[in-house]
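Read-outs throughout are calculated quantities, based only on the coordinates presented, and are distinct from any laboratory measurement. It should be emphasised that the depicted structure is a prediction, and the values quoted were computed from it without experimental measurement. Cβ atoms are built from the backbone, for glycine too; each structure is taken alone.
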Structure P
Amino acid sequence: MSFPSTRVNASRVLDDPTAPAWAAETARWARDELGTPVPALGRPGTLCPYMPRALREERVELTECGLPGVCAADLVTHLRGSAREFAEEAGRLPPAQALLSCRIVVYTALAVPDRVLTEVRRRVKPDLLAQGLTTGEFFPENNDRSVRNATVPIARSPWPALVLRHSTPHDRIFLTDRPDLYRVFREAGPGITATAA
């Protein structure tokens, strides 16, 4: 089953006054929240170390999913299809560029984003890790905290979203409390081991 979705480049949306609100707000969030240094984080740098360069090199894609989320199975199908497309497109890039690439799937019609996104991520993440990909969930009331400083929220966004990217060796720290997922990650290996030189 295929679901239509709008795709835009986050870097181009930042300077486009005609961009839809979901895209403009998500692009600003990627730049200002994920790509800006957070001194309280417990380590130097930005929340997402790759985001500033990824935006400069136009490697951040935004896609809209307008499904209402009444049926989690539809959202799972949509995310799996989006992950397949992302993997195919990023797979044609040199590893250093693929490392910078991500797709932010923005859900513009979810009634209960926290419950629904958590369920979709739970169902899809093992398959993604087995393919060398990973995903993180973001939504306005997300209470996930930094592994280095529990006072710093790290996953709040203006719109509910799931971010797709290649897994890296560093992702093991996010999986240590999930032996089932860590086992899949360890067996498959990271999707990218290159550095963004």
Structure Q
Amino acid sequence: MATRYQVRLKNLAGVQVGLITDWRSLTYTKRVNSVDDYTLVIDGELSLVDDFVLDGQIEILRTDIAAVPVIPSTVDLEAFHRTAVRETNVDGLSTFTSKGLGYDDLLRRRAILFRAASSQADKSGVGETVMKAYVNENAGPGATSPPRLFAGVNTGLTIQTDGAAGTSWEGEKSFRPLLSVLREITEA
């Protein structure tokens, strides 16, 4: 399989501001129940390096160019740009490095900020239902204050309809990292 990659650069509003087809290096790792990451190194003299902003988005597109008929590009990774490094070596060669984390980083950034014994911290039910409730109340549209200690709504974050799948789970998780709790529920 012959594969071609492209990197789509988006601003904070999700509008494409650039398409990168040539780079010095591109690596990325997709993880189950953890945060994906990427590192992209490009020519530091490119004008689009100024379009990399904190929490701007990148999409890594993959195309199988040997397929007949050619299969359209698919998004292989979606992530937030988090760190920029500009370097110039002794020969005057300038590079720009973008490092970032997958969208699941939104869940890693949140904690369950409800007091013990509250219905938002103390939950029981099938895994999917409990997980979606925790996400809604701590990162989604329901992450408002009060009753949450601090508002935590991530604008644009949506939650699929609950399919009530998984095994039964019960626990009290006040002041615990959200992504860690979600991992614990999936492993129950």
Subject >> FRET efficiency 1/(1 + (r/R0)^6) of positions 39 and 95 (r between Cβ atoms, R0 = 25 Å, to 0.05) from the coordinates reads 1.00; which among P, Q >> reply: Q
Original post:
From which structure (P, Q) was mean count of other Cβ atoms within 10 Å over residues 63-70 calculated, if the value obtained is 18.0?
Top reply: P
**OP:** Supply the structure label, taken from P, Q, corresponding to helix-only ellipticity at 222 nm (-39500 (n - 2.57) for each DSSP H run of 4 or more, over all residues; to 500) with the calculated value -11000.
**Re:** P
Original post:
Where is mean count of other Cβ atoms within 10 Å over residues 71-78 largest, in which of P, Q?
Top reply: P
Subject >> Comparison of P, Q by distance in nm of label points 7 Å out along Cα→Cβ at positions 23 and 159 - largest value held by >> reply: Q
Subject >> Highest-scoring label, criterion being Cα Rg over 2.2 N^0.38 Å, among P, Q >> reply: Q
